[in-house]
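Throughout, read-outs are computed from the coordinates displayed, never taken from laboratory work. If you're wondering where the values come from, they're calculated on a predicted model, not measured in any experiment. Cβ atoms are built from the backbone, for glycine too; each structure is taken alone.
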Structure 1
Amino acid sequence: MSKILSRDELRKVVTKLKSEGKKTVFTNGCFDLLHVGHVRYLKEARKLGDILIIGLNSDVSVSSLKPQRPINEEAHRAEVLASLEAVDYVTLFSENTPHELIKSIRPDVLVKGGDWNKEDIVGSDIVSEVHSLPYVAGVSTTGIIEKILNSKESKH
């Protein structure tokens, strides 16, 4: 079975998993240029439960949040994330926040990275457990893009 599911498919899977006593963990993001910070973060998130679900911002959602992005299209981003051992399921959402998705699937644990305060994490009003995991210092998608642009400019 594919790890990339529609919202309806995912809701059914999560309902079944929870009935089996599995603890579901949810995180979300754009994951535009996958880097070591993402990989470490997802491994840590996975340790907080039995099943890790990623809500992936669609191309429409990313472009409304971040100018001139995404770099990689949603199908490619989803496939790369689904290939990671720590990730059990990936689903796309087109809204600016995953609130409706979280409300729909009702995970047990909600995880975000870095500078998020637990009470500010979208969906914290729905789940029973919320975690904010630290960033890997000096690694970000924006930083990678800037490095590429600067190296290109320095060659001209």
Structure 2
Amino acid sequence: MDGAGAARGLRIIPPVYFLLAIGIMTVLDHLVPGMRLVAPPLSHLGWLPIGLGFLVAFAALDRFRRAGTTHKPFQESSALVTDGLYALSRNPMYVCLTLALIGVVILFGTLTPATVLPAFVWVINTRVIPIEEAMLENAFGDAYRDYKTRVRRWL
């Protein structure tokens, strides 16, 4: 199945995984919080990575807007964005979502919400990025393959 065919079969977009992760973190914090890692008022520092994550995500979205291509997951791109944040990471928006989840963990300040982070990264790495990469490779061929050799997937 090509990237576009695989994308049509996938029904969950990355922001849903992000919100699901926050929901699971919340349930874990309330039902089985585990050891306290960060106590208030220091736990309020979690707002910093959350805010930074969203600011950087908006900057990444702006690169798509300037290139005149879609930012929506699993939709066909009309331009390959390789500048700005995309010169540092092929997936800065997923880095930003992960950063925001780290902020949520700090806000809760307990151990069990942190267990959701590796699961989130695994899902994005195995269920989302390969489909997007296949679509980009189909659309842009050697230009995308060259980009993949120059820029890391995450950081």
- Message: Tell me which structure, out of 1, 2, gives 12.0 once Kirkwood radius over Cα pairs in Å, for residues 36-91 alone is calculated.
- Response: 1
- Answer label among 1, 2 for the case where helix-only ellipticity at 222 nm (-39500 (n - 2.57) for each DSSP H run of 4 or more, over all residues; to 500), calculated from the coordinates, equals -11500: 1
- Item | relative contact order in percent (Cα under 8 Å, 6 or more apart) - structure with the largest value, from 1, 2 | 2
- Task: Taking distance in nm of label points 7 Å out along Cα→Cβ at positions 20 and 44 as the quantity of interest, name the structure among 1, 2 where it is greatest.
- Result: 2
- Query: One of 1, 2 was used to compute distance in nm of label points 7 Å out along Cα→Cβ at positions 28 and 68, and the answer was 2.7. Which one was it?
  - Reply: 1
